[in-house]
Structures are given as structure tokens and as C-alpha cells.
Structure 1
Amino acid sequence: MKKEMTFGLSIIPILALVIAAASSIFVWKAGMHIPLLIGVIAAAVVAKICGWSWETIEKMMVNGVSRALPAVFILLIIGIIVGTWIASGVIPTMIYYGLSIIEPSLFIPLVALITGIVSMTLGSSFTSIATIGIAFMAIGEGLGFTPGLVAGAVISGAYLGDKLSPLSDTTNIAPAMAETDLFSHIKHMLWDTIPAFVLSLILYWIVGRSGSATHAVDTNGIGLLKTGLEGVFTIHPLLLLVPVFTIILMMMRIPAIPALTIVGLLGAVLAVIVQGFSVSSIAQVMTSGFSVDSGVAAVDSLLNNGGLLSMLGTIGILIIATALGGILEETGSFEVVTRTMIARVRSTGALISTTILSTFVVAFASGAQFLAIILPARTFVQTYKERGIDTKNLSRCVEAAGTVGINLVPWSVPAIFAAGILGVSPGEFIPFTFFAFLVPLINIIFGFTGWTITKKSYDKKNEIKTEGAVSL
């Protein structure tokens with residue numbers, strides 16, 4: 001006989017994870033795999049106390065991990081793309097010409113803006129970070145900027161696209177879970193996304209000008225970096241057509257895995273034709289990543305990267321996190337926590353704030369984007385309908401915290417991925433990821449002021465009866 005899941009029991013795995021994660025970050029310096037495993041053990045123990053059999057708990061974990069399998073394959077392919085795009089000279093060419101044309105005082109806002117445009121087109125934050133993001137990190141180092149600042153700008157731009165692009169998986173999942181349509185969802189998100197991104201660009205301009213004023217541009221360093229690139233790679237502007245081709249594939253709505261596979265293989269072919277690699281050496285690059293000893297430390301540290309194996313750490317975190325999420329979801333732990341919070345909600349502002357807080361709770365507990373979007377959306381959708389609030393407000397909130405705000409969680413999969421690709425720890429880039437702070441904050445302000453909060457009436461079958469105008 002199963003025991004009722006209480007709030008006290010449901011919060012134990014979340015507290016165990018947060019305490020273990022904080023200990024790992026500040027004391028153990030051991031990464032996030034062990035803290036997540038501690039969370040899984042705590043969740044399994046709580047499930048066992050409540051009467052679930054071990055066989056059922058195993059199935060919960062398997063069900064959770066199964067939802068992450070498409071993301072696992074995408075991460076493996078991205079590792080291959082990073083390796084082949086470096087070996088083919090695509091990323092080195094982007095770095096080379098970027099060092100030649102970018103104005104230091106505008107560099108940081110341009111990083112966010114250009115990455116945002118690329119991500120909007122690709123619909124993938126991970127792909128944007130792993131390609132143009134690497135190039136910007138190299139350029140920023142050549143210009144003398146703090147790596148954490150450059151990484152923060154890259155991540156802010158990358159998640160602009162992940163939030164708004166109709167090609168993005170999270171942008172499609174959020175409205176589906178909140179029971180609204182895709183384009184109403186995207187249109188409604190413009191209210192929080194555009195102000196947050198404009199404010200981010202202003203902040204990056206202010207901080208970037210300060211950085212360029214206090215750190216003289218090292219022209220010798222830039223020259224050495226460019227010489228190092230020329231010594232290893234054939235640099236040619238036609239290689240820039242590869243990112244353009246990638247954008248075209250995404251605009252044609254070719255599914256992510258086939259499209260990414262094509263551009264990864266294209267990089268491999270160009271590495272053989274343009275850079276003179278053998279087929280066997282490219283196979284090694286695709287497996288273990290690109291490696292070179294150019295004699296220029298900056299070139300080596302930035303471009304010795306990629307490969308399928310480089311993604312295994314992130315994939316391990318994703319698997320453990322989704323296994324934890326599977327237990328917490330199917331035992332009802334998340335629902336108990338969120339329902340307890342909903343019971344205290346009286347105003348629209350409190351409902352919006354509680355939605356965002358609940359999404360962050362899932363983000364802190366699991367570190368997984370999909371769970372941080374799906375679970376709160378499922379839990380809150382009926383409450384929004386009962387209170388006559390359009391569920392596109394719900395989908396906007398879960399995207400604000402689950403898609404973008406999750407980057408503020410140091411052990412989340414997006415933060416760990418960015419840290420691994422860009423070579424900067426979450427503690428260094430989180431303070432500069434302005435977009436991730438501003439989007440949830442703006443939604444909370446909207447909730448308490450009533451600005452942009454659209455009303456709808458639903459009948460008992462949850463069908464729309466009337467639609468109210470946007471409150472301004």
C-alpha cells in the first residue's frame with residue numbers, strides 16, 4: 001500500500017541535490033555527476049518509503065531517460081561538428097576575419113546580437129554556442145576581454161533564438177504543454193524578449209566600453225593569433241559558406257538530427273579537400289576532437305576541442321538528471337511542491353511569480369530544460385484556465401525560466417554544456433548572462449502590473465469562450 005507523498009517528503013530529494021551541488025561547487029570541486037546521483041538516491045529512497053517497488057522506480061528512471069534520447073544524439077553530433085568545423089578551417093576562418101574587422105568598443109554587444117541572429121535562424125542554442133560561440137571566445141581573447149563576459153554575451157544571444165525561433169524544440173514544447181498554439185506563443189513572448197534583449201545589449205555596450213577602455217588592445221597578440229591560425233589552416237572566405245548552408249538547411253525545416261549530420265559530414269569532407277587531412281585522421285577528429293601543437297598557446301587552447309567523446313560528460317549529466325526527473329514526476333513529488341505553492345496564490349502577479357519560481361525549482365532539482373518546461377506547464381495549465389488567464393501567459397513564463405533562466409543554475413545541462421564548449425566555468429559567465437536575469441524579472445513585473453497579461457474565458461470543457469484584450 002502506497003503512502004501519501006507529503007510536502008516534507010517531496011522536498012527531500014530537491015534539498016539533497018541543492019546541498020550536494022553547493023558542496024561540489026564550493027568545496028569538493030568534483031562537478032555535478034555525484035550531486036545528481038545523490039539526488040537520484042534520495043528520490044529513490046523517498047519513493048521506496050512511500051511504497052513504490054524497486055522495479056517500478058527503475059521504470060520511472062528509464063521513462064525519464066528515454067525522453068532525453070533525442071537530445072543525446074544531438075549532443076553527440078554537435079561534438080562531431082565542432083571537431084570537423086575546426087579541422088576543415090571553418091571556425092578558424094571565422095576567428096581570423098573576426099579579428100580583422102570587429103571594433104573593440106562594440107565587440108561585446110555585437111557578440112550577443114550576431115549570436116542571437118544566428119541562433120534565431122538555426123533554432124538551436126547548442127549549435128550556435130558550439131560554432132560561432134567558439135569563434136567569438138577566440139576573438140575576445142585576442143581583444144583582451146574577460147572570458148566570462150564574452151561567454152555571457154554568447155549565451156544571451158544563443159538563448160534569444162532558443163526562445164523565439166519556431167525551429168527551436170523548446171519553443172514548440174512550451175505551447176504544446178500549456179495548451180496554446182505556437183505562433184500565439186511566439187508573438188506573446190515578444191513582450192518580454194525584446195525589452196530584455198535590448199536592455200542586455202545596452203548593458204553589454206556599457207561593460208564592453210569599460211573593458212575596451214581599461215584594457216588596451218594587444219595588437220601583437222592579435223597578430224600572433226592570426227599568424228598561428230595561418231600556420232595551421234588554409235584560411236579562405238569561401239569556408240564561411242558552410243555556416244550559411246547550415247542556416248539554409250534549418251530554414252528548410254529539415255529535422256535537427258539529419259541537418260546537423262549533413263553539416264558535420266560536410267566539415268569532414270572539406271577537412272580532407274581543403275586542409276589535406278587523411279580520412280583516418282578525420283575519423284579520429286570526429287571521435288576524439290581536433291588536436292594540434294601550433295606553438296601558439298592561444299590557438300591550441302581554443303581549437304583543441306570537439307569530438308564525439310567530448311560530449312560524454314554532458315550526456316552523463318543529462319541522463320542522470322532526467323532519471324531523477326522521472327522519479328520526481330511519476331511519484332508526484334513535483335506536483336506536491338507546486339500544488340502547495342498554488343494553494344497560497346491569490347493574485348495574478350502571485351500566480352505568474354509562482355509559475356516562474358516553480359520552474360526554477362524543477363531547474364534546480366533536475367538541471368534539464370525539457371523537464372523545467374513540461375512539469376510546471378502541466379501542473380499550472382488548469383489553474384490558469386480556472387482563473388480566466390490565457391495559457392499563452394503560462395507558456396511564456398515556463399520559457400522565461402525553463403529555457404532561458406535555467407542558465408543561472410550552475411549544474412544545469414545548458415550551463416555545463418556552455419562551460420565545456422567555451423572553456424569558462426558557470427561561476428564566471430553567469431554574472432554576465434544578463435538576458436537570463438532579465439527575462440524572468442520582466443515577466444514578474446508584468447504579472448504584478450497586469451501589462452501584457454491576456455485574459456480568456458473557458459467553459460467546463462476548457463474550450464475558449466471569449467478572449468480579452470491585452471492589458472496595458
Structure 2
Amino acid sequence: MQTANNKLSLKQIAIRSAIMIGISSAVGLFSTYAGLSGSKQILATSIFTLIITATLLFWNFRLAIAFIGMAIILAGNVITLEQFINSAELDIILFLVGMMTLVGVLKDLGLFSWIIQSVIKMKHMNGYLFIIIVMFMSALMACLVDEVTSIVFMLALIFQVCDTLKISPTPYVIISVIATNIGSSGTMLGNPIGILIGTKAGFSFIDFMITAFPIMIISLLVSLSVVLLWYKKDIHLFTERLEARRKMLIGLGPLIEIPYKKGLIILIAAISLIALHHVIEQKLGVEKNTLLIVAPLAISGILMIWKNERARHYVESEVEWWTLLFFMMLFAVAGSLEKTGVTQQLAANFTNTFGTNPMVLTPVILFITAAGSAFVDNIVFVAAFIPIVKEIGSESLWWALLFGGCYGGNITLIGSTANIVALGMIEKRYHKHITFFEWFKFGIVIGVITCIIACGLIMLTIIAKS
């Protein structure tokens with residue numbers, strides 16, 4: 001994956017195009033060895049592989065390639081227009097539209113700026129306390145809004161503090177991103193993976209709070225202990241620089257009064273409504289997860305009426321249409337695998353190889369997803385595995401998919417959307433970049449440790465329920 005600032009030469013484009021087409025063609029040709037037959041199955045498999053390799057080799061062109069791939073699938077009559085609409089997961093797309101609009105309003109109301117100011121003016125601040133605050137704030141904000149919003153506002157705090165103390169922001173950026181990715185697994189709101197798995201598996205917000213949130217907290221606490229040891233020198237330098245400023249009676253930065261109460265009330269109301277969606281659905285007798293999708297749309301609609309002069313801005317600028325359209329194409333192509341029977345065959349091959357015992361399949365799926373998510377967008381990998389997990393039908397495998405996708409994103413600097421956003425922000429502000437191995441040597445440690453923790457705790461729940 002390349003960031004937006006990377007320019008490819010014609011030679012690089014030609015080489016990468018040849019690799020992308022070669023891989024997708026080879027997968028199509030050799031798919032018969034996996035038990036696939038018929039032109040529709042082979043075409044659907046080839047196009048899905050094409051989109052996966054496009055996210056790795058042509059990050060900036062992934063949507064264009066997804067459009068072309070979807071056009072080929074429709075023109076080749078692999079799926080019908082009706083099947084395309086059913087597979088595009090419009091319910092998930094609408095949920096994300098509502099949440100992104102809601103976050104845009106909260107930005108305008110100064111809620112996130114108030115959070116930043118609250119940290120800056122804390123008394124008794126030192127390096128250790130700052131790391132603890134950064135990690136827990138990153139994780140909890142990812143839980144409550146989403147990983148991208150969390151990292152944008154956390155980096156605003158980190159940049160202000162690091163510039164003031166004249167220290168390198170790189171360790172704190174890495175720490176914040178890692179905590180954000182861990183935190184995004186705690187609820188359905190933190191990552192598109194969560195809402196995708198939640199709707200497909202039939203999990204409610206409360207199901208996530210009971211199972212995923214405790215695993216996330218334990219993983220975060222263990223990661224915190226690793227961070228405090230790994231970045232000990234940077235923490236000491238932070239404390240020394242801050243103490244020097246305190247002796248000159250200077251704090252961490254200028255403070256302003258921010259009217260935050262309206263934003264805080266709106267956020268609490270939105271999270272409460274989403275958290276109670278299953279109870280309300282049962283009272284109203286509506287289909288499961290209907291209110292989960294409706295809640296952010298309804299709240300956003302009311303806020304757009306209240307802030308009507310900014311309503312167009314929220315929809316046009318705050319909603320990531322580029323990303324959402326890519327998700328739609330990806331979901332539809334993944335749906336073509338299901339419609340043509342590819343996933344059923346792959347699920348049969350998978351269970352023939354590894355059996356049907358959840359105690360065996362859970363670590364296999366978790367670590368395969370984590371390894372794949374480290375190098376390819378985690379949404380792509382999860383979308384590929386969902387039909388297979390659905391065919392097998394074990395609850396523990398859904399959680400393995402969730403944690404593998406979220407925690408695997410910490411292994412490399414291209415593992416998740418939050419990582420890419422953070423890289424772009426640090427490059428734009430400081431004209432420097434974090435190298436692959438600078439990230440990887442710490443990311444692989446955190447990734448492996450948290451995946452082992454998640455796997456162990458999921459398997460304990462299997463034992464407890466058996």
C-alpha cells in the first residue's frame with residue numbers, strides 16, 4: 001500500500017500491474033485444484049483476488065479497480081443487479097454514514113477539542129501518566145466513535161505536546177495508533193469490521209460489551225506494560241523536559257474555554273440509544289439490529305435540521321464517500337463468491353483440512369486473519385473470511401475474525417486505516433516518515449502478544465460454555 005504522497009513511475013505502474021494481473025489470473029487458473037468449477041466461480045475468484053492485490057499494490061487506485069472488477073462481474077452475468085444490491089451491505093453503509101455525520105457535528109461543537117484541553121491542563125503530568133492517558137483515550141475514543149476520528153484528534157494532542165517539549169512525536173504516534181486499533185475491537189462502533197461482523201453474526205451492542213470489551217481491556221493493559229518498558233527512555237525524556245518547563249512556570253500550552261456540554265450530551269444520548277438497541281427492538285417487535293442502523297441515521301437527521309446551515313458540509317465533507325464506495329464494491333464482490341458457491345467449497349476445504357473443532361479453528365482463523373491484515377486492508381481479509389465462518393457456524397470464530405483483523409493491523413504501518421491516516425498526518429506536519437522496520441519491530445511484538453491473549457480468552461469462553 002502506498003500513501004497519498006507516493007508517486008509511482010510508469011515503470012513501477014507497469015510492473016505492479018503485471019504482478020496484480022498475474023496473481024489474479026494464476027488464482028483463477030489454479031482454482032480448479034480447490035474444487036471450483038465453472039466460468040462464474042473462476043471469474044468471481046479472480047476479480048476478488050484482483051481487488052485484494054490492488055489494495056496492496058495500488059492503494060490510491062483501489063476504488064477505480066473495484067469499479068472495473070464489479071463491472072466485469074455484472075457484465076459476465078456472475079451475479080444479477082438484484083444480487084449486487086443485496087450483497088452491497090447497504091445497511092452497514094448507512095450506519096457508517098450516520099456515524100460519520102454525527103462525528104462531524106461533534107467536531108463543530110468542540111467536544112474533541114475540549115478533551116484535548118482537559119488533558120493539557122492536568123496537574124502532576126509526567127511521561128508515564130501521559131502514556132497511560134494517550135493509550136486509554138485512544139482506545140476509548142475508538143470504541144465510542146471510530147478509529148479514524150480517534151487517531152485524528154489524539155494526534156492533534158500529541159503534536160501540540162511534543163512540539164511544546166521539543167521531542168520526537170514518533171513514539172507517541174505509534175503508541176496512539178496501536179491503542180486505537182486495540183480499542184476498535186471493543187464495540188461495534190470502533191471499526192467497520194465490528195459492524196460487519198455484528199450484523200452478519202447477529203451480535204448486538206451488548207454482546208460486544210460482554211465478550212469483546214473485556215478482551216480488549218485486558219489486551220490494552222498488557223500492551224501498556226510493554227509500551228512502558230519499550231519506550232522507557234522516551235518517557236524519561238518527556239518527564240525531564242516537562243519538569244524544566246514547570247521550573248519556568250510554563251505549562252504544556254495555551255488554554256481556552258470550550259463550550260463542550262452540548263456535544264457531550266449528544267454523544268451520551270447516541271451511545272445510550274445504540275447500546276439499548278436490542279432491548280428496544282424486542283419491545284417494538286422489529287427485526288434484530290434494525291434500531292442499531294436506524295439510531296445514528298435518526299440522530300444525524302435531527303442534528304442536520306438543528307445545524308441546517310452546515311448540513312451539506314457534514315454530508316459532503318465529513319462522510320468518507322471514497323471509502324464507503326470501496327466497501328460497497330468489496331462487499332458485493334465477496335457476495336459474488338457466496339452466490340456462485342465458491343465460499344461453500346472453500347469452507348468445505350477449510351474444515352477438511354482443520355476439522356470442525358472450534359478449539360482448533362479459532363487460533364487458525366485468528367492468526368491467518370492477523371497475518372493477512374498486517375499487509376492488506378483488514379476489511380478485505382475479514383470480508384473474504386466472513387462467508388467461510390458463516391458456513392462453519394461457530395460463534396467463537398466470529399470473535400477470532402474480529403480480533404485477528406483489529407490486532408493484526410498493528411503489525412505493520414499499512415495494517416489499518418488508522419495507521420495510514422497517522423502516517424499522512426506526521427508526514428504533512430514534519431516532512432518525515434516512519435520507516436517500515438521502525439514500526440514493525442514494535443508492531444510485531446504487540447501484534448503477537450495481543451493475538452495470543454485474545455485467542456486464549458476466546459478459547460476459555462468455549463471451554464466455559466461446553
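Read-outs throughout are calculated quantities, based only on the coordinates presented, and are distinct from any laboratory measurement. Quick caveat, the model's predicted, so the values are computed rather than measured. Cβ atoms are built from the backbone, for glycine too; each structure is taken alone.
Given a computed value of 1.9 for distance in nm of label points 7 Å out along Cα→Cβ at positions 25 and 417, which structure among 1, 2 does it belong to? Computing distance in nm of label points 7 Å out along Cα→Cβ at positions 25 and 417 on every structure in 1, 2 gives 1.9 only for 1.
Among candidates 1, 2, the computation of distance in nm of label points 7 Å out along Cα→Cβ at positions 113 and 137 that gave 1.6 used structure 2.
Here helix-only ellipticity at 222 nm (-39500 (n - 2.57) for each DSSP H run of 4 or more, over all residues; to 500) has been calculated and equals -23000, so which of 1, 2 was it run on?
Answer for the origin of the read-out: 1.
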